[in-house]
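Next up, some structures in structure tokens.
We did not get these values from a lab; they are worked out from the coordinates using the rules stated. All figures in this text were calculated on a predicted structure; none of them were measured in a lab. Cβ atoms are built from the backbone, for glycine too; each structure is taken alone.
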Structure I
Amino acid sequence: MQMTNSSAAEGFHPNTRLLAMGAAMTGLGAMVVAAGAAMVGLSLAVAGRRWVQSWETPPTEMAQRTFAQARMAGLAGRDAWRSGPSVN
């Protein structure tokens, strides 16, 4: 028995009601996941903000201090390179 394309297409009939319900549940599940992810993200952001606010030194001040230290170290290295090795 040989099947043609038209006879193969006629034999496949999924339950459209079941497909629609599955698609609706998938959409609803995606919305629940998105809401849960938003809640987790908000919770982590609030906790991180509170943690940073509890520091004695603000992050901007720490960054400025570290940048100044790195700049001074770079200048010291440059000066040492330019002056050459010290001979005792």
Structure II
Amino acid sequence: MPMTRSEAMFFTAGLVIGATAGANFPLLKEKFGPLLSGALAGAGSAFGESYAEMAKKVAEKVEAVQDAMAEMKQSETAAAGAAEAKAT
């Protein structure tokens, strides 16, 4: 598929910006490092909180299913015991 002039222009601009950022990476890292680390730390704590909340909800659902299965098993055992008592 041929590349249009507009696509070539965006590709070239991306290459130029990438090369410039790569050449000045130590300076950019020094200048924007504290800002990026602060933003990532905030995002990390927000992700941790949302993950903990989601894990809690999943654990509650699993516990509800386990309780329902235990109740079904208990009622089956009680019904089987009653049937044996009537048979003897």
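Comparing distance in nm of label points 7 Å out along Cα→Cβ at positions 11 and 35 across I, II, which is largest? Sorting by distance in nm of label points 7 Å out along Cα→Cβ at positions 11 and 35 in descending order puts I first.
Computing helix-only ellipticity at 222 nm (-39500 (n - 2.57) for each DSSP H run of 4 or more, over all residues; to 500) across structures I, II gives -34500 for structure II.
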